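Just so it is clear, none of the values below were taken in a lab; they were calculated from the coordinates. Computed from a predicted structure; not experimentally measured. Cβ atoms are built from the backbone, for glycine too; each structure is taken alone.
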Structure 1
């Protein structure tokens, strides 16, 4: 290969990589995002992320979870479970869910409460 061929291939690869990055950064996220809260695999409540709220999930048997929506994010604010791993999973929103270990889920396994991010 000639030096000119290498330069042309390098330019095309650079343009392709820049294009992929631009598509990823500027892709539309969606108008309104919702979170579906499930208790024991049954839908408990669907909440929009554009309204701040605290949702108390009291299952009546000592299992209590507090899910909070604030500034377009949703997170498990507190839980009666012993390990509190659900609380340490942090905030979830349309901008960060792809980089989270659990992606679009927050799970409290001991209390059987799950939160799923849904983008429309």
Structure 2
């Protein structure tokens, strides 16, 4: 079974995550500060992206490990599609691409626990 979630990142969403997480780094909030550091503008938090990736990984209670590489910045206005491939023996390969088809998260994988009451994943 494969799952998919598409999200268009907004300044408000990124600011709300900054407040909730306590990560108020200016690269997530201030376009001028982000550009001064060589970024094209405000970027979304990596852990915000991982949280969305976890939503497609599988049943939340079974998630044991989630790993990925942050491959490209996600900017305000970018639409990212998070996808999960089929589960194979408790492992799910994941991907996240922006509206231009560029990978923003790579080497993404989730490890899931066995289903409760069975010896199956």
Rg/Rh (Cα atoms, Kirkwood Rh), for residues 19-74 alone gets 1.16 when computed on, of labels 1, 2, structure 1
Could you figure out which one of 1, 2 the value -0.28, -0.34, -1.19 for log10 I(q)/I(0) by the Debye sum over Cα atoms at q = 0.09, 0.10, 0.22 Å⁻¹ was computed from? 2
Computing distance in nm of label points 7 Å out along Cα→Cβ at positions 3 and 107 gives 2.4 for which of 1, 2? 2
With distance in nm of label points 7 Å out along Cα→Cβ at positions 11 and 51 coming out at 2.1, pick the structure among 1, 2 it was computed from. 2
Work out which structure the value 14.9 belongs to, where mean count of other Cβ atoms within 10 Å over residues 43-50 was derived from one of 1, 2. 1
